[in-house]
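In structure tokens below, several structures.
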Structure I
Amino acid sequence: MKYSPVQNYINGKFVPASADKSLDVISPVDGALLSKVPMSSSKDLDAAVKSAKAAFPAWSRLPIKERVQVFFRYKYLLEKNLKELAELVSEENGKTYGEAVAEIEKCIELTEFATSLPQLVTGEVLEVSRGVECRTEHVPLGVVASIVPFNFPAMVPNWTIPNAIALGNCMIIKPSEKVPLSCGRLAELLKEAGLPDGVFNIVHGDSEMVTAICDHPQIEAVSFVGSTKVAKIVYQRATSNYKRALALGGAKNHLMVLPDAKEDMTAQNVAASMSGCAGQRCMAASAMVGVGNVDHIIAKICDEAKKIVPGKNLGAIISKESKERIERYISEAERDGAKILVDGRGAVVEGKENGTYVGPTVIDYVKPEMSVAREEIFGPVISIMRTNTVDEALAIENANPYGNAASVFTQNGGLARYIIDHASAGMIGVNVGVPVPREPFSFGGWNESKFGVGDITGKSSIEFWTKLKKSTTKWNPEAGVNWMS
């Protein structure tokens, strides 16, 4: 075992969980045992909440300009430790080192946005009558929780940590039990940056801990990122306990490719979108809809896919079970009559035979009713459907229950605008395979890709992590009593 057993992080210290049960943390890169992660109990969660509640009064009373100084220092520490953090992400998640570097760079951008919050939450004041002022202020909620997935061990936690804490809340985070190491290192950097003890806490566990967080009476808000199935459960459970909840689910993102699209650019973008992070991201291109004759572009996509090699420029799948599930989807599509143009099944990396890899896979002549066209595969697989018109392509895109992202590849500005206006997705790309908005624009989908109001990053997140206090003041007794009194 390379690392010491994982511990919870409560009140500024790493502490053992109260329960003895633990799970192995296995690297998907080569199957090596990295560590063991505890399955914490509600007693551990109570300790974390108690720590956060004790820290909240002093932290929330600090002016926001003082609170964000921690994040200026934290940003510097992310930059200073980028290589180490990227190596850890790559090791526990399986993505390539380059992808892990990009993940930490996104953490830096997210933190940079948090340092700008004093300029964005200034509130409003207006003299509504002579000597009478109305004022609004953004007030922190209290103790909040964030439940994060395996696919971005550092970035998704940083979707919530900087903003929620800079806005005055105290946080409890539950990492995925598959990738618990990165969050612990982030905790160390936050402490080094000067974050007071108790403001940030980590409690490890599985689905039982998720339920405990949703049920805990002293947690005011819960954010979640994961599958749609679990996102629905978390949203329903948290809101039934009168908490704020924002739960991001899965996706089935469609790329619509028109015949006039630039061949090389389109092929490179499609291949990168379907295979980046081994397809284990909610913004991956999972389905392509070719409009008209796009055979020349599909041939180029296949050429680009063949340049993507497991273990070199393609990372691992998180687990053996996930690898097997992805390969079942491919085999089922083949049985149902689809044509496998590039086949990634059975991938083995020399020297890492115990790693879990699936090669890039391109499936053509997919029908909309096939499972590979409807369900989130979460692997480096793209399913190609064919239509004659843009409206037929939009009908396929809009029929899918998700709504994270959609993209169009074309040189026709009018058609691009038409698709932007008519696609039922929260994030749209034009000649962009992964249309993730950069800060300060917020991340969030529609339909069954998101449950709750607002988005998890950017300016939209301010409304989720704060409540609005309105005050009216009057200092002119000579005005007498009127309808405003």
Structure II
Amino acid sequence: MPAPAAIPVSSPWDGTVIGEVMAADAATVDRAVVTAQAGFQAWSRIPVKDRAQVLFRFKALVERDLKGLAALIARENGKTEAEAEAELRKGVEVVEYATALPHLGAGEFLEVSSGVDGWSRRLPLGVVAGITPFNFPAMVPMWMFPIALACGNAFILKPSEQVPLTPVRLGELLAEAGLPAGVFSVVQGDRETVGHLLDHPGVEAVAFVGSTPVAREVQRRAALAGKRALALGGAKNHLVILPDAEPDLTVANVVASVTGCAGQRCMAASVLVAVGACEPLLDRIVAEAGKVRPGIEMGAVISGTAKARIEAAIARAAAEGAAVRLDGRGAVVPGKAGGWYVGPTVLDRVKPEADCATEEIFGPVLTILRAATLDEAIGLVNRLPFGNAASIYTRSGGAAHRFAAGVNVGMVGVNLGVPVPREPFSFGGWNQSRFGAGDITGGDGIRFWSKLKKVTQRWPEDPGGGLPGWH
């Protein structure tokens, strides 16, 4: 049997190797599952209010180490430290939500008919797993494991092999918070390791966040193995601008949505639809985007492969007739010649059927389309198979309401460039942006990571007024 493969970890900032992890083979995954099953036996019997106390302590430890965690995230992911801190704070929101499970997960009791009671309670599934992407090394795992742990499960995390260090640190903080051994573990590896988790009979449920093709396959393979699965995929998010949009807010929001995390987030703006006479706004967006400096206000993309893919998409768009109003290709950051940087890019006069208007680029690239009416803009949003997010910029409540009702997406923003729901509102898209039922946080997260037991009971009356045989 071949030895587990070593996977080097490189920093996108400058391309230097900052660590190494070993890919988990089938035997390693099996050991992790067996250990988790042992940990689950005790953890699942602990009252939920006591499980919540571990998460309270974990939250305090994350906040204590916020700066150090942010530095680690930024180093291995390439984003700025400010973005890494924001990621952690969003993850902490889900931890806070999970600590409320003693209240949120309370069962129900009802006298369903004369002399007959019905009651319910939520129970853990067992050993569950999360498979997470490179773009949010802390936040996406924290969408999953706090709720799963609060529900009483044992959790195995398989992070992206490109950002494996932050999840290990989170595991250390969980242990410091008092989580028993075996209840949370990290297995490193690539697609082959994912396959071992999906196929293992001891894993009861799997959550995944990544690209649409892989999400579709993860959900299919998990279902064939009889597992509960929720897989979030990619996106092609649209921002729609009406002529009455507030200029300063709109420009700042659009630029931040395009360039934040170097465009490597499933909620990033990808297509801007200008409705009617919006030329002054578009000119300002291009100008402001041009002020965002790679390596300073904006981080690197995850790898040299990603940089080459994004720059190829820009070149293809230009060849298809797009006007490249801002070109981020060939970006170089002084002192970081080995880094993987792509500058902000704006493509205008694009045909709706062009690749850059229909396919996920996952980089700091904004494609501009034109529409004569709001209804036409809504049609441009709905023509694609994705259904993650869409936003509108307007001062008209009526237009915003019509847009929110008309777009076929799971998350809508009004004068917001990144409409991520805040807890308790759950995160999740529609259509080809999600495979499986429900969202990944909020109440759907509780339902996904638990099962509901219902009891109906009747107690016959004792004619003697006491228990049978008692006097």
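With distance in nm of label points 7 Å out along Cα→Cβ at positions 187 and 283 derived from the coordinates and found to be 2.8, which of I, II does the value describe? This figure was derived from I.
Could you tell me which structure in I, II was used to calculate FRET efficiency 1/(1 + (r/R0)^6) of positions 83 and 131 (r between Cβ atoms, R0 = 41 Å, to 0.05) as 0.10? Intermediate results must be reported in sequence, preceding the final value.
Numbers: I: 0.10; II: 0.95.
That value comes from structure I.
Structures I, II were shown, and FRET efficiency 1/(1 + (r/R0)^6) of positions 59 and 243 (r between Cβ atoms, R0 = 41 Å, to 0.05) at 1.00 was computed from I.
Of structures I, II, which gives 0.35 when FRET efficiency 1/(1 + (r/R0)^6) of positions 355 and 395 (r between Cβ atoms, R0 = 30 Å, to 0.05) is computed from the coordinates? It must be structure II, since only it matches.
Given a value of 1.4 for distance in nm of label points 7 Å out along Cα→Cβ at positions 99 and 323, calculated from one of I, II, which structure does it belong to? Don't skip to the answer; put the middle values down first.
Numbers: I: 1.4; II: 5.3.
Structure I accounts for this read-out.
Assuming 0.50 is FRET efficiency 1/(1 + (r/R0)^6) of positions 171 and 315 (r between Cβ atoms, R0 = 41 Å, to 0.05) as calculated from a single structure, say which of I, II it is. This figure was derived from II.
Here, each number is a calculation from the coordinates, and none is a lab measurement. Treat the numbers as computed from the prediction; the structure is a model and nothing was measured. Cβ atoms are built from the backbone, for glycine too; each structure is taken alone.
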